[in-house]
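*Asks:* Just below sit the structures, each encoded as structure tokens.
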Structure I
Amino acid sequence: MAAVSRPVTPPAPASVLDLAPVIPVVVLDDAADAVPLARALVAGGLPAIEITFRTAAAPEAVRAIAREVPGAVVGAGTVLTPAQVNTAVAAGARFLVSPGWTDRLLTALRASGLPFLPGVSTASEVMALLERGVTEMKFFPAEAAGGTRLLSALASPLPRARFCPTGGIGPATAASYLALPNVGCVGGSWMVPREVLRAGDWATVERLAREAAALRR
């Protein structure tokens with residue numbers, strides 16, 4: 001009997017921070033929007049896409065993008081529990097993002113075998129992760145926690161830490177974050193406005209994605 005050919009899942013990225021200057025942070029209420037949205041983002045130059053686990057549609061959205069948009073590197077965001085880690089991995093996520101972290105969650109993130117960005121907002125949280133061998137983190141909520149001034153202050157005493165700031169960042173402020181030596185990329189939702197998603201205006205998504213991709217240093 002001939003062997004059955006199975007699709008090969010591309011390897012997870014070595015570093016999510018280096019894929020693009022901006023990671024779109026997407027909240028989807030309808031998984032049917034996932035594929036056209038991802039195609040528009042990829043066409044605009046933003047291959048890394050974070051689907052937040054804030055809605056029931058999120059796992060199926062991740063699954064659809066992983067299956068149907070080969071140029072996308074789809075991740076799961078707002079991952080809060082080990083159970084959500086398992087759900088995201090089963091759906092085909094290629095990276096994981098959390099707004100914060102606990103030892104229990106960190107253990108599950110490591111066990112997933114995927115790149116992950118646990119959230120931090122203080123120097124002590126950064127130091128605790130560095131002690132555990134984690135050097136890439138989400139800085140959240142970026143603007144509320146001190147923005148570029150805090151990240152700039154952390155660069156000298158904690159040079160091994162690299163960040164993806166997320167939270168309150170828009171096109172007017174993204175470049176100032178990306179200019180910092182300890183920032184690899186930023187996360188934001190300005191290229192996927194809710195009204196644009198509701199209208200299915202994928203041309204606008206692609207245009208906004210292209211503008212965001214042009215922020216690359």
Structure II
Amino acid sequence: MAEGGAVTHVESGGPAAYWNPGSQILWRYRENAGERFHIVRPVTVVRDDEEVLAVWLAPGTPCTKPVLADGTPVHAEPLETRYTRPRTVQQDRWFGTGVLKLAQPGRPWSVWLFWEPGWKFKNWYVNLEEPLVRWSGGVDSEDHFLDITVHPDRSWGWRDEDEFAQAQRDGLMDARSAERVREAGRAAVEVIRRWGPPFSDGWEHWRPDPAWPVPSLPDDWDRTPAHVST
């Protein structure tokens with residue numbers, strides 16, 4: 001996956017190098033009740049340094065997503081059984097417009113930017129999650145269910161509070177972990193209120209390089225890194 005003149009990461013436990021713009025990596029999420037990767041999205045690096053990792057998820061990108069064992073989309077299942085019915089993973093493609101994802105090192109959330117067709121900016125989306133762990137082929141995390149939507153007028157609101165509560169009822173998150181997620185959410189809200197980075201950085205005006213190809217999904221998308229770094 002390391003293309004476009006990437007600085008390749010060495011899985012040695014030492015300091016991680018940065019990827020060059022145009023490099024293709026994987027942005028992955030583990031399932032919440034195991035170690036299997038169930039969400040895997042090939043992305044193109046926009047910027048990678050000590051301040052932020054910015055990546056572009058292009059329209060039509062092949063990816064993996066969780067579904068119920070019978071193929072039913074997860075969000076079509078009633079909330080009461082959404083996290084208890086058996087699941088599997090299937091390959092799909094990212095639909096709609098692309099997404100710009102921004103992650104600041106060590107923070108337990110990433111910020112995603114969405115646009116309407118024609119590049120009309122729609123909103124920011126704060127995805128609460130484990131701080132990203134870097135490895136030679138990309139970054140890994142675990143989603144924490146609770147999210148925040150931020151609108152162009154800087155108003156904001158909590159998202160998926162019902163899923164966050166159901167995950168706790170189903171034993172996917174204990175009380176201590178849930179409180180840590182809430183604390184992370186409150187910290188993110190403070191950044192929103194003071195309009196700190198990355199919201200203040202003008203990313204809504206960014207556009208992808210038209211020469212970037214849509215990344216492919218490698219056969220070993222679910223491989224376990226030998227060593228990782230934060």
Structure III
Amino acid sequence: MPYQFDDLKERCRDEWQAYIQHRFVTQLGDGSLASESFQHYLKQDYLFLIQFARAFALAAYKSPTLADLRQAKDGLQAIVDVELGLHIDYCKAWGISEQELAELPEARATLAYTRYVLDTGNRGDLLDLHVALSPCMVGYGEIANWLNDRPETARGDRNPYDAWISMYESDEFQDAMKAEIRWLDKRLAEISPARFEQLARIFSDATRLEIDFWEMGLTLSN
């Protein structure tokens with residue numbers, strides 16, 4: 001049977017569940033997350049997005065086809081021209097100025113995760129890079145869906161983090177998540193068992209680094 005993205009999740013089931021259902025996520029969903037933790041996460045997520053944009057630039061360089069090149073270009077443009085601007089506006093709503101964002105140092109968890117993704121992409125091919133990015137690109141959409149399935153999740157005015165959930169449950173993000181899964185499924189269907197083992201290790205490492213990113217928010221660590 002050809003491999004699919006679900007096979008990566010199944011191989012790393014414990015890590016994936018620990019990431020999707022992390023305490024940071026559950027507290028964000030029920031509105032009990034400390035505002036300081038959320039603000040710390042928001043600041044570091046801004047820095048993460050900058051490195052994420054660099055990863056898409058690397059994806060463009062690694063693209064073997066015009067279709068892949070266009071996909072990478074669209075991803076880079078979406079982050080630089082749209083997502084970073086929205087993130088800055090969202091941070092302002094939480095009392096975090098653009099000047100403060102520009103002067104932030106990267107936390108160790110941010111450095112570890114983003115440089116792992118870039119290093120993986122530099123050493124490997126385009127599939128290696130996409131697999132390293134997939135816990136973020138797919139995971140956030142799955143987290144929003146999981147939160148919406150939980151009866152404990154508070155929505156609307158009852159939850160100060162409702163806008164965050166709305167962002168990742170949006171049709172735009174969900175469509176992007178499904179497109180990424182389709183891209184991965186197509187490439188994974190062509191690989192050998194030995195290659196799958198290599199990619200499963202990358203996926204596991206990236207997922208564990210996502211868990212550390214949540215922990216950084218909870219513990220306010222730098």
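Values quoted throughout were computed directly from the atomic coordinates according to the rules given, and no laboratory measurement underlies them. Here the structure is a predicted model, which is why all the values come from computation and not from measurement. Cβ atoms are built from the backbone, for glycine too; each structure is taken alone.
*Asks:* Taking helix-only ellipticity at 222 nm (-39500 (n - 2.57) for each DSSP H run of 4 or more, over all residues; to 500) from the coordinates of each of I, II, III, which one would give -4000?
*Replies:* It traces back to II.
*Asks:* Here distance in nm of label points 7 Å out along Cα→Cβ at positions 42 and 58 has been calculated and equals 0.9, so which of I, II, III was it run on?
*Replies:* II
*Asks:* Quick check: 17.3 is what I get for Kirkwood radius over Cα pairs in Å, calculated from one of I, II, III. Which structure matches?
*Replies:* Of the options listed, only I reproduces it.
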